[in-house]
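Participant: Structures given as structure tokens follow.
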Structure P
Amino acid sequence: MAVAISNLVINKIIVHEVFKRGEDKRIVTPSYSDYLEDLSVEGLEEITKRIIDACGRDSHCVQMEITEIDVNSVFDYASLSLSNQEENFIELSKDITFKLAQAQTSRGYPAGAVVCFTGTVSQYNYPCYGIIKTEKHAGFAKHSEHLVFLKDLLLTPSQRLYKIGLFIEVDNVSEDETHRDSCDFQAYVFDHLLRNNEAKAAHYFYNSFLGCNFMHNAKRITADFYKSTSLFIDNCIQLSDEEKLDLKSSLYVYLKLDNQNSISVTDFSTKYISDPALRDSYRNYCESEGLPSTSFNKDIFLLKSKLKRRKIKFNTDVNISAPVNKFNDLVRVLEIDENKNTTKILIKGRINKQE
């Protein structure tokens, strides 16, 4: 089961810097720090809040599969840091920073800071290792009576300016403490580009750098999402028949027609369920069904036949079917009278064939 990204406590944190590749496209050596950051309580609370906002329950953080576990991989460095926090954290964070510089193969990738941290997360206090790539940003701060221009702001509220990778240790069954097994960990990645067709642009961060990829069971999770959401709608006594019909239409649109790469229970409920109490009931129901509380990669392979045509079945053994992408244009439900057991429907088109 996916770990809830909550109750984050940061123990160690360090900041390095990576640069754009040179004109000759060679790596520019990163600027490394030899000292841990000594943040104020307020500063630590703020950076913790930014991470939770990006990766927590109501976010678009995506759980991923750890695919690269070789020696000198980012996973290897992160897991070693958790096993030997006191000894190697600073040096291993430098190795991770250089791995990012290597992954940024184009001059199109921006320079920025690399924030590495260790801590614990969730109600079970699982050990975690986090990496943030954040671009620098300019802004103003008020000092006494004057505005002061700051050109190197980091981790501003704009989530478009940073990416986050988290390795969370959920078990400790590996016998070799010097080379951990990925089955002991869960990986999560936040990058706003993962939500849409720009996922390829995020590939360098989650794959080339972190050594992660979309989970192979995305087909099954997407199918489970469709099934659980459909059952919730069908059995929800708070919804009228008209509302159930509209919400089912929204589910088809969300899965088949929405142009985004990742989906989530929270995203669907926020977009299509207006009643806050009903939204919470839906989220709790999906969580009880084992669906992730964070985003996951959308893969409708197992739903192709279901999402090809939209069907309405009546209790009198009458069925209506139309293509999903044209259903709302071709079929309009005008009125449902539950007392009379009747439904008025307007269908665009004339009878072409009878059997």
Structure Q
Amino acid sequence: MKIAFVTSGLEPEANGVGDYTRRLAAELTRTGHVCRLIALNEPPNGGGMLGGPLRLTGEMEWPGRVRLAARALDEFNPDWASLQFVSYGFNPRGIIRNQAAGLASLFSARRTHFMFHEIWTGERANAGWKERFTGAIQKKYILDLFGKIRPRLVTTTNAVYRAVLARNGVEAHEHPLFGNIEPGTAAAGDWLRQRLHRAGVEIPGERNGYWLFGFFGIIQSEWSPESVFPQIAEAAGGKRPVMLWVGRAGGGRKRVWDAMARDYPAFTFIRLGAQPAERVSEFLNTIDAGISTMPVELIRKSGTAVAMFEHGVPVIVSREEPFRGIGSEAPDEPLLRRADGLAAGLPSRGEHRCRLPEAAAMLLRDMEG
């Protein structure tokens, strides 16, 4: 089968949807299918070719990018064109008013798969009027685009999005996400041991005196450490909690991290910065548990949380965001742990399980069905 994947960006380790798309295409290629990747809105320094993909940047006018993408699709002549969609990838406010016509022209005459990595804002039960207003505009243009494309197959990553889409006349299959880091088996390279040693933490070896907790990726501003740190301190049973963070630290995120270190002197805080995939895998194989700042309802749309699951890492969640008319319900994830359930003790690690082959097979099954 020939499948063309179209998304906003493919810059490695800078775009979760791009990482997902590249890994999915690589797995399909490994199993004998032919894939083409097209990015329509790369950052100025991210365009060009990356092992074959067509990567178009915002430095080119939008109609020109659409023409080049259309030519590439015509030349490839795919059996399926797959739009890996997140509106913020095309517009900083998620409003695709100026991009919708061009996107529709690329897909309306093709057998199309529409993957909703995100929908629109404003559906949370406690959303303010500004969020709902912005979401209403986003929703109008997203659903208009959807109606013009009329895709044969629609998917999304979680039950909440599927329910919201169904309420708006869009029937979607749920395709659970796979992680954005391949689950290796190596643990604790020298780079990590040295960083921990400088903070007085020794690995490998006897670890009876502390617990290692990991943050991976963005620490969301809506999350509060007060929702989980007191429970961890109580459940740690005299061990010292060590908080490790792998991820890019913009000014606001670093301030949040520094404030946590100041407010919780009984914990050790170590910021590891951005790391290549191999080191992230080692990090995930070393920590005792992960902490996700995502709401529990949307944990399956988080590539970083799923990467923890795939590495056998129990993930602690402490944030709920019920959606209007849906409520709050945790997905069936064996390694998912709520912060308010830690009184019985901290969780144990599980087994490694890469979800990528299963996800690729599920997509093929739905395309062939």
Structure R
Amino acid sequence: MATGFGIIGCGMIANFHSKAVADITGAKVTACYDTVPAAADRLAESVGCKAYYDLKAMVQDPAVDVVSICTPSGAHMEPALMAAKAGKHVIVEKPLEVTLKRCDAIIEACSQAGVTLATIFPSRFHESSQLLKRAVDKGRFGRLTMGDAYVKWYRSQQYYDSGAWRGTWQLDGGGALMNQAIHSVDLLTWIMGPVVEITAHTAMLAHQRIEVEDVAAATLRFENGAIGVLQASTAAFPGFLKRIEIHGSEGSAVLEEEDITKWEFAKKTKQDEDLLARMAGKTKTSGGAADPAAIGHHGHTAMFKDVLKAIKNGTRPLIDGVEGRRSVEIILAVYKAAETGRAVALPLKGDPSLKARKKTG
């Protein structure tokens, strides 16, 4: 019997979730829900599932085993808690939530209910990311010295105007960092290890009618002693592939979206040249650099497979709630550092309030 997925929130990203599920043998979308009935009807018609207009009814449907939450970022907690209470496994689109308190509520609810919780970060499942992580774990870089992430994307004013929640602290949770660059924040810290201190600047320079940043720059100090740079923007026309750079005393590598463009080590292996040639043309889309819909769903497919394996074996998925919370904490620390003009230590003490935050810029 196929594992049934229920999609909560039927906007753009729900289409990628439904395509990912369709690619998995033994899984199918059985239900969907949206506060706008027409949106639920459209997705239901496209995937052949039942449309719900009552969330409680959907999470109680016995044909739903896993819920996939695709609502605006600051509206993830409520459906997650309801699903956990109903005994459903929970997959949440990034970010897990927009405050640590709300993240922790989701983690606790799923733990108490004994259901699996996962946060969507598909970049970790790309072959290039996996190769880079393994090289670091094997010590090929020597002592890690620098780890940098650059997300210089572009979003039009129309993008922000297309939804009342976009560009708000309450529902978007932030701007270029929380909505767009969070994928790279997760990838960088997965590879480099924990961040212990942050300094930062943020600004809103090229957009109107939004509360959040469209430009951010931060310096990071990692637990292992390495330092790094995090840059994020939705105001860098025309938008470029996101980039991760890892440097150490014995090696360096550069990842652009799914392409490995630099792979150089003091101790070379026979496989290095072949790997660089093979991984230089992996990216098939613009990676969402200018168009948020210009992404593939293969990373989601790989992640959903990992979640289903964890459910079957009673193990933790690669990116559980605790892993999802980490990138949110780092981004909140960047915002706090930018607001105060002081270095911020991690882990954070308390939960920075989004409601008290003034408009950026």
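Each value in this text was obtained by applying a stated rule to the coordinates, not by laboratory testing. Owing to the predicted nature of the structure, the values given are computational and were not obtained by experimental measurement. Cβ atoms are built from the backbone, for glycine too; each structure is taken alone.
Participant: Matching task: 28, 56, 16, 0 is the computed value of P(r) over Cα pairs in 20 Å bins from 0, in percent. Pick the structure from P, Q, R.
Facilitator: That value comes from structure Q.
Participant: For which of P, Q, R does distance in nm of label points 7 Å out along Cα→Cβ at positions 100 and 220, calculated from the coordinates, equal 2.6?
Facilitator: Q
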